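The next part holds the structures, each set out as structure tokens.
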Structure I
Amino acid sequence: MPDRIDLDAYLHRIGWHGAVAVDLATLRGLAMAHVAAIPFANLNPLMGLPVELDLAALQQKLVQQGRGGYCFEQNLLFEAVLRQIGFAVTGLIARVLWGHPEDAITPQTHMLLRVDLAGEGWLVDVGFGGHVLTGALRLQPDIEQATGHEPFRLLRHDAEWRMQSLAHGSWRTLYRFDLQPTPLVDYVVANHYVSTHPASRFVSNLMLGRTTADRRLGLFNREFTVRRTGCEPERRNLRDVSELRHVVEQEFLLRIPAGADIDRRLAALP
């Protein structure tokens with residue numbers, strides 16, 4: 001497995017112009033550019049195709065082929081980019097609580113990153129679908145922090161942290177985690193569950209997300225949602241495969257390969 005990424009190709013992929021440095025402006029700027037250019041997508045699990053996590057496969061899929069991916073793919077790629085620039089990065093793993101009660105016991109199925117910079121800890125996460133963190137959060141509890149979109153905050157109880165966002169006037173938890181470094185093998189195991197288990201939402205639903213400077217875009221099966229800060233969400237039900245393909249290509253910047261199997265899978269979406 002190569003331990004270096006084609007940094008120039010990645011920066012071109014996300015539309016980054018100019019220099020990069022080991023500083024907060026670069027960290028925040030790269031995170032914003034990444035989520036606008038590389039969409040969250042689960043097409044491989046939906047089609048029963050493997051999700052490979054080695055760096056060569058991630059570069060081929062997300063950079064060279066211009067495709068999207070989900071949290072393990074997105075954050076492993078971003079981790080490699082940050083390391084090559086010179087950042088000190090640690091991979092973490094989380095239990096998703098978005099859409100679940102606060103006391104729910106959920107599996108560890110989400111990846112995020114800790115970055116240590118100039119004596120401070122920061123969190124970045126370019127892989128949380130349509131409600132992804134835009135920017136970076138200082139690793140400090142109980143303070144409201146501005147992002148490119150909604151305010152976020154971190155809560156801490158003993159060794160457990162919770163990431164929350166201020167959504168629709170109330171604080172909602174995205175996930176809970178600790179700061180124990182996570183080895184790649186744990187991501188491999190979690191990725192296998194998420195991408196293949198019959199109980200996983202990723203194998204039975206189409207889920208896409210992309211966040212630009214002024215919009216959060218989401219697609220869950222046929223429901224296409226556009227969210228703008230301070231406005232009510234705009235929702236539209238996509239009627240057929242042709243309309244699905246149009247939205248996927250034009251709004252999420254993804255090209256679905258032609259094929260009867262893919263069209264049948266899209267047509268069967270609830």
Structure II
Amino acid sequence: MTDTENPKVPKVAVVTGAGSGIGRAVALTLAADGWSVALAGRRAKALDETAALAGDDAKLLTVPTDVSDEDDVAALFSAVRDRFGRTDLLFNNAGTFGPPVPLEDLSYTDWRSVVDVNLNGAFLCAQAAFRAMKEQSPQGGRIINNGSISAHVPRPHSVAYTATKHAMTGLTKSLSLDGRPYNIACGQIDIGNAATEMTGRMQTGILQPNGELAVEPVMDAADVARTVLHMAALPLEANVQFATVMATTMPYIGRG
């Protein structure tokens with residue numbers, strides 16, 4: 001049996017938010033492990049930088065994508081099919097925090113912007129991946145959603161981000177259930193304080209529930225990437241439903 005005939009052999013991954021942070025770390029780790037990787041994100045230059053770091057042009061595809069745009073998402077998965085023939089993994093990672101302001105000061109426009117990327121974008125990408133995985137032969141694949149610690153507990157001034165990350169858990173569970181007949185597995189990784197551009201405030205002082213500012217511990221994004229790789233490399237008969245990876249001493253246990 002060849003690799004292309006064996007559904008247990010890792011082949012093709014789509015990584016959203018691949019231009020920086022966790023998305024970049026995961027894309028590079030997958031590529032180093034032999035995966036063909038489609039890099040999706042809004043910023044073409046950032047995607048090109050990720051691709052340059054990976055170094056193997058034959059196994060990489062950059063597709064500038066706004067995940068909140070249905071046509072963009074359709075074009076992304078069409079490009080993946082045309083280039084690689086199938087989709088074996090979606091790392092549903094694109095996200096935005098939104099302005100860290102009191103709830104009463106959050107504009108509806110800012111609320112919608114966070115929901116459009118974090119929740120609607122995750123749905124659109126998952127739906128497109130689900131369709132591809134259902135139709136391809138061998139049938140099946142895996143979706144890994146980036147949930148965040150905020151899928152469990154909020155930070156102050158994070159109502160939009162927290163609401164979307166709680167919703168991500170429902171999306172993960174529904175995908176897991178609906179994917180069973182088609183050999184589609186879905187899991188979620190909840191990440192706490194990976195050192196990225198998005199978490200820069202952790203290292204200078206971030207608002208705590210008691211109203212004080214405090215520096216919080218962070219961890220290397222590579223630690224997250226290794227966890228995603230472990231989840232992705234499992235045979236489809238096995239699934240990590242939920243995983244939490246966090247800086248060991250960050251204020252999560254006991255937060256609030």
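What follows draws every value from the coordinates through simple rules; no lab data is involved. Bear in mind the structure is a predicted one, so any value in this text is a computation, not a measurement. Cβ atoms are built from the backbone, for glycine too; each structure is taken alone.
Quick notes on this one:
- Highest-scoring label, criterion being Kirkwood radius over Cα pairs in Å, among I, II: I
- Answer label among I, II for the case where helix-only ellipticity at 222 nm (-39500 (n - 2.57) for each DSSP H run of 4 or more, over all residues; to 500), calculated from the coordinates, equals -8000: I
- Origin of the derived value 2.1 (distance in nm of label points 7 Å out along Cα→Cβ at positions 119 and 207; candidates I, II): II
- Structures I, II were shown, and Kirkwood radius over Cα pairs in Å, for residues 31-110 alone at 14.4 was computed from II.
- If you line up I, II by distance in nm of label points 7 Å out along Cα→Cβ at positions 159 and 183, the top spot, with the largest value, goes to II.
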